[in-house]
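Structures for review follow.
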Structure P
């Protein structure tokens, strides 16, 4: 029988302080960015995410051709869009 209470990791206070400081720096850098820079960064992040998804598809379908992997990627993106539009 599984334990209904999941334990979550809480970092030590000094580690949490460092995490908070790093996050704050990232937020300040993002706020200081020019809107065009933000848009370009968004595109790069999307491309990086696609690279990870494609790698996952290839891992799940090792015999699939590049064309088949692209088809599966397109299908996943279509399904994601349907899910988002149904909310």
Structure Q
């Protein structure tokens, strides 16, 4: 498993469309998506991501397991880098 910490840049926080894209990106690369909550890792599904209450400026540690982990993390990073540009229209 590999992980990275990402900052939520979207003014609306982590909502359904970007959360779904994160999950789809992980699946495309053969990875399971995990989120670090407190001291442990939990598998991330859409409802789990939405109930975390991740607002703008929040740091989210994401892990990926299986498949092309490094490439998956790069692609996930690109989703976070877009911030407000894609999902608020």
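Which of P, Q yields -0.79 for log10 I(q)/I(0) by the Debye sum over Cα atoms at q = 0.19 Å⁻¹, as computed?
Here the read-out was taken from Q.
With semi-axes √(5λ) of the Cα gyration tensor in Å, for residues 37-76 alone coming out at 24, 9, 7, pick the structure among P, Q it was computed from.
Only one of P, Q returns 24, 9, 7 for semi-axes √(5λ) of the Cα gyration tensor in Å, for residues 37-76 alone, namely P.
Work out which structure the value 1.3 belongs to, where distance in nm of label points 7 Å out along Cα→Cβ at positions 29 and 45 was derived from one of P, Q.
Source structure for this number: P.
Looking at structures P, Q, which one was helix-only ellipticity at 222 nm (-39500 (n - 2.57) for each DSSP H run of 4 or more, over all residues; to 500) calculated from, given that it came out as -26500? Write out the running numbers ahead of the final one.
On the way: P: -26500; Q: -12000.
Going label by label, the one that fits is P.
Of the structures labelled P, Q, one was used to calculate mean count of other Cβ atoms within 10 Å over residues 5-12, giving 15.4. Name it.
Q
Every number in this text was worked out from the coordinates using simple rules, so none of it is lab data. Remember, predicted model here, so these are calculated numbers, not experimental data. Cβ atoms are built from the backbone, for glycine too; each structure is taken alone.
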